[in-house]
Structure 1
Amino acid sequence: MESFTKTKLTTEQQNDLVGVTFGSHVSIQRSTELTGGYFNAAYDLLLSDGRDMILKIAPSAEADTLSYEHDIMSVEVAAMRLMKSKGTVPVPEVYAYDNSKEMISSEFFFMEKIVGQPYNEIKEALSSQQRISIEEELGRYSRLINEIPGERFGLFSASTPVKGTSWRETFKHLIMNLLEDARRLKVEMPIPLETVEAEIKSHLHVMDAVVEPRLIHWDLWDGNVFVREGRIVALIDWERALWGDPLMEYYFRYIENSEHFCRGYGNSFDSPNEHARKKLYDLYIDLIYFIECYSRKYDSQGHLEWAHDNLLEGWKRFMN
């Protein structure tokens, strides 16, 4: 499935970026496009000096992205560098980052290539004990991420003007911006936007229980968990990192519901307030899955239909 937001580069363009970044004596021996993601373009490179690495390119300024997706490549780089400095969670090393847009019209960075496989690609082939071990380990790593405190709520980017606001106001800002994206993109919503907006506002009071900003990966689904020999070797794709409520993490969504993850994390968060917050975050991600179909202009009618039906099912869960 192709996405309109991807900035594809020719091998010659990639070679130019390599030469400027690592020296004119270095060139590309092999380039393979990575097709697992749906937002950025990415290439697996073998360089003439023998190094393997990943080149990742952000959407161009002309791409019509969702409000929370603005400038998220800088977020990814900053979040990975923060986690690398902590040394508690395995993340790829960022070799170089260029946001000048002098070489191409997009930001780009080079990072370490991880030797391993995405968990979603091998999960079904693993034994139940191996899956238990990996998901417990993921729970422990998620806890370490979420234990990092922030100075403000909101998106990771320092340019986000939300310092000093509550989590209730910050989350309201995030989700209402998404609904405004839907209006701007003329999304054919299966539920009237006014109805969605009113119901969300009537539930936001549960967010007052969250008083301390914590680091959230937010996109830690199985495809962003790299595994080798039964162990997690890297957590990737930090571009959606934010300071907020740990219950926003992917493995707390209805999609997973893994007791092994919760055991590794050390908490399953079962109080009435925690359940209410999780229902809001479930609805938020279901709205994103559907609305992003219009900004990314996916070429798969089947995916649009899935996102449409998934949102309707998510709305039923939210209203029950």
Structure 2
Amino acid sequence: MSIHQYILKRVLMMLPVLLAVTIIVFSILHLVPGDPVRLALGEMASQQAYDRMRAELGLDKPLYIQYFSFLGRLFHLDLGESVIYREDVTKLLGAKLLNTLTLTGSALILSYFCAIPLGMLAAVKRNTVIDYLSMGLAIAGVSIPSFWLGFLLISLFSIQLHWFPIAGYGGIKYLVLPAVTLGFGGAAQVARMTRSSLLEVINQDYILTAKAKGLRYGTVITKHALRNALIPIVTLLGLRIGWLIGGAVVIEIVFLRPGVGRLLVNAIYMRDFPIVQGVTLILAVTVILGNLLADILYAVVNPKVHY
């Protein structure tokens, strides 16, 4: 099977998963207590205004008709109209999604560029002070809640040292602390995975043969050992992409960034069904595309992997 056939097959397999996601999200949202129309109009609104708005939004129809209507619009990339903001959800999410992708992309790059060298150093210097310090830092990264780390960074670098803004959105200075906060936990996981995977490879026969041939130790590690140790790291990359989008919800609230995360929290509070459905679909597609990217990268890092 060629790479193009494999990608097509995986894309077709995505469709039933997305369909199941739409059913689950639509059902759960309509089962939770709360009336979005009443929240939008207020308790003092007349019954005529209430009924008119429900009819405009299609909420007066049976649930199965509402679902098929939502599904039909989805095929045209139309996520409907926000109940609260009274704007097109697709445009509303498009304006916020770029901010979220900037944050998550920066966190992903930062975590991998720091974590892989740290994990390699810990593996090469196994059972030394460097190894213990590196893995101690990694354990701290896995254990510390991201929102608490964000408050610590704000307290130190914004309030006391005045190096970065406390919150908001703007230039790169506004991005540093949120990206570090979001990427720290992922960097800890990648560092631990790199260390354990590399330790399994270092003692293999072909690595010992490369050393016996007189190759430099750094060349043996980077060109021979690391490439064969990347499969678990690539797997984690596919998972991290989805996790980062979900983790951005908390970080955007802590640092008051105008992204999809804050929009989702407000939409859940206000029972704005179209926005919640749109954001959930974006998260589902992100996770699926992350796994697809990981599968494709397998063949890049290890040509012995066939589709």
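Only the coordinates and a few stated rules stand behind these numbers; no lab work does. These figures come from a predicted structure and were not determined experimentally. Cβ atoms are built from the backbone, for glycine too; each structure is taken alone.
Overview of values
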quantity	calculated
For helix-only ellipticity at 222 nm (-39500 (n - 2.57) for each DSSP H run of 4 or more, over all residues; to 500) computed as -24500, the structure of 1, 2 it came from	2
Mean projected area of the Cα convex hull in nm² - highest-scoring structure of 1, 2	2
Distance in nm of label points 7 Å out along Cα→Cβ at positions 87 and 103 - highest-scoring structure of 1, 2	1
Relative contact order in percent (Cα under 8 Å, 6 or more apart) - structure with the largest value, from 1, 2	2
Origin of the value 1.1, where distance in nm of label points 7 Å out along Cα→Cβ at positions 247 and 279 was derived from one of 1, 2	1
